[in-house]
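What follows is calculated from the coordinates using simple rules that are stated; it is not laboratory data. Everything quoted here is computed from the prediction, not taken from an experiment. Cβ atoms are built from the backbone, for glycine too; each structure is taken alone.
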Structure P
Amino acid sequence: MVVIEPEIFSDVRGYFLETYNARAFAEAGIVDQFVQDNQSMSKRGVLRGLHYQQQKAQGKLVRMLEGEIFDVVVDLRPDSSTFGKWSGFNLSAREQKMVWIPKGFAHGFYTLSERAEVSYKVTEFYVPGDERVLLWNDPVLAIRWPLEGEPILSEKDKKGHFLREFPRVGE
């Protein structure tokens, strides 16, 4: 995972920043080709995830268009020394930081602001039958979500599975 802090050029009109530059990303070690752009909008208290694709794993470049989220990644790479470990961090439109999530991680987020718009570029096309959901509140993962009451979940996310029930990515 790599946090990217783009240079922001501000003046009386507003600001300008590059959200993607192949040369700069390659210099940071991100050489994957993006094939699809996605955008979601969530209201306060929505928890999305933890999603990943089993065979067609996706690398994701995540950034905020509006609001703030608590973003979480879980390492599901077969040979990783950090398999099953999670990292969490805040992303906000105000700060304009982006995060690169390589293939082999489950990804999810919890909405902290009244409204949050998330944009992400992916390295593989979405394959509905290949998508998996890791249970957001798996006690083995013990993710410390900054919840304000019960999260708002999709039916798919309510039916996620425990880490111990999943084969590792690519198996």
Structure Q
Amino acid sequence: MKKYQILMMMRNKPGIMSKVTGLFSKRGFNIDGITCGVCEDKEYFRITITVIGDKEFVEQVKKQVAKLIDVKQVEILDDENVVKRELALIKVKSNFKTRIEITNIVDIYRAKIIDLSHEALIIEITGDSNKVEGLINVMDKFGILEVTRTGISAMHRTEIIKL
């Protein structure tokens, strides 16, 4: 089993997200992550969904999504010529004894501390999923209070996608 990102370009209409997620739930497809928003042409909505499965499963998902009326384009993103990033916010227990060590680790990961209190701090990290997962694993020893992740956003490096 492997993680795949499926890129969808759809008309920007009310209810488009519920159509897509409804299709997934009706077919019993599980969504591992999802990012979405209006793209450069305000008429279109860009959705990147991450699913776990084999190639046949992902091809089936692609075919089902392509049948939706407002879909302009659907493609399975490969690992080559694609930039993939994820954002995570991590709230970690901290005190005056651990703060310096945490700050040094955050610097190594090129992340940022964006909020600080007496008992905790919030770290922002952007990068590929391995980098995000790595920082979460390292911060675990300090006591993670909360984690929120955006899911993967992806874009072709060189190809120009025409709407």
- line: Comparing P, Q on Rg/Rh (Cα atoms, Kirkwood Rh), the highest sits with Q
- line: If Kirkwood radius over Cα pairs in Å, for residues 13-108 alone is calculated for P, Q, the one returning 14.9 is structure P
query: Where is distance in nm of label points 7 Å out along Cα→Cβ at positions 29 and 133 largest, in which of P, Q?
result: P
- prompt: Can you say which of P, Q returns 15.8 when mean count of other Cβ atoms within 10 Å over residues 85-92 is computed?
  reply: P
query: Which of P, Q yields 27 for relative contact order in percent (Cα under 8 Å, 6 or more apart), as computed?
result: Q
message: Matching task: 15, 46, 35, 4 is the computed value of P(r) over Cα pairs in 10 Å bins from 0, in percent, for residues 53-148 alone. Pick the structure from P, Q.
response: P
- prompt: For which of the structures P, Q does the calculation of helix-only ellipticity at 222 nm (-39500 (n - 2.57) for each DSSP H run of 4 or more, over all residues; to 500) return -8500?
  reply: Q
